[in-house]
Structure P
Amino acid sequence: MLAAGLVLAVLTSGSPLDPRAPGEHSVVYRVDTVISASQERVYGLITDFPGYASWNPWVVRAAGGTSPGDEVKVDVILGSRTMAAKHIVLNGVPGQRFCWKDAGWNSWFVYGQRCRTLTTQPDGTVLVSNELLIDGILSGGTDHFVGKAMRDGMQAENAALKRAAES
């Protein structure tokens, strides 16, 4: 009976690679940008990690795979510092939604997840929603210490993505 209960709990809890929904301790940042380019072009830029160095002012280097469970190592600029970070690719919708979660030492204390969702609008433009979820009891501290740098980075990334995709 206990084994059946454990199997049921695993089957109903979802995959550890499913993006997390916000909870009571979550802080969520979101930047929306409309881009005049095809959804395929925008998604291609987001998933072309070697190309980040040519257009992305926030994540200035990225390397890794794009399939769920793959590791992605990045150099990210937070304020005046460049930091190395490690992420795990989460389940998404190819061509429409690309997500990863933090997998470095900081993930022991606070959960971080970033999803970029692409929606083609009736006029043919693409709405890019760049959402960063910080979760856990230390999410407020994270927001206090690096929240502005993360929000600024997301804004800069979306603006640069727009320039790159529309060029």
Structure Q
Amino acid sequence: MIRQVLVAAALPLMTAAFIPSSPDLGKAEAQCRPGESGPALMVEVAGMKDHTGSLKVEVYPAAEGDFLADDNVLIMAGKTFRRSEVAVPADRPPHLCVRVPGPGRYAVMVLHDRDSNHRFNWQHDGVGFSANPKLGWSKPKAASVGVTAGAGITPLRIVMNYRNGVFSIGPIG
């Protein structure tokens, strides 16, 4: 009996290793509809270095083991993962709408991929997290970035951080 439980618990993790990753994972679920009433996050991206490239918003469970976890593993385990990508608008601050499964706590990350190469380069690109924690050289704790989404549209302002000098990552200006 114990062996069956262990195999059943490990199956999603073993299977996830064989599912090819795709930049489209979580996008269909994240897509806001015209006139979206929620539950959704309306993410305002503030403090961008420039208006080049693309923005990627990802939504995770606000739990330490799940925050920034592999998207395949989260999806196979039936956990929340949402992704939205857009070109950076040239003339206005970006606002991105991302649907969430329901009211609750989530952790949100925004990447500013300045050259649109789909790879994060800490020396060139920007990153921001919900609740705007002060960043160091490691990822923030899930508890420090958790935000609560309501039943409707929940506004969220995320300030971008970029490399400043040799040993600093933070907002510009």
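Every number here is computed from the coordinates shown, using simple stated rules; none is lab data. Remember, predicted model here, so these are calculated numbers, not experimental data. Cβ atoms are built from the backbone, for glycine too; each structure is taken alone.
For helix-only ellipticity at 222 nm (-39500 (n - 2.57) for each DSSP H run of 4 or more, over all residues; to 500), the calculated result is -4500, so let me know which of P, Q that is. Checking each candidate, the match is Q. Of structures P, Q, the largest value of distance in nm of label points 7 Å out along Cα→Cβ at positions 97 and 153 belongs to P.
Ranked by FRET efficiency 1/(1 + (r/R0)^6) of positions 49 and 137 (r between Cβ atoms, R0 = 30 Å, to 0.05), structures P, Q are topped by Q, which has the highest value.
With mean count of other Cβ atoms within 10 Å over residues 81-88 computed over the structures P, Q, the top value is the one for Q, the highest of the group.
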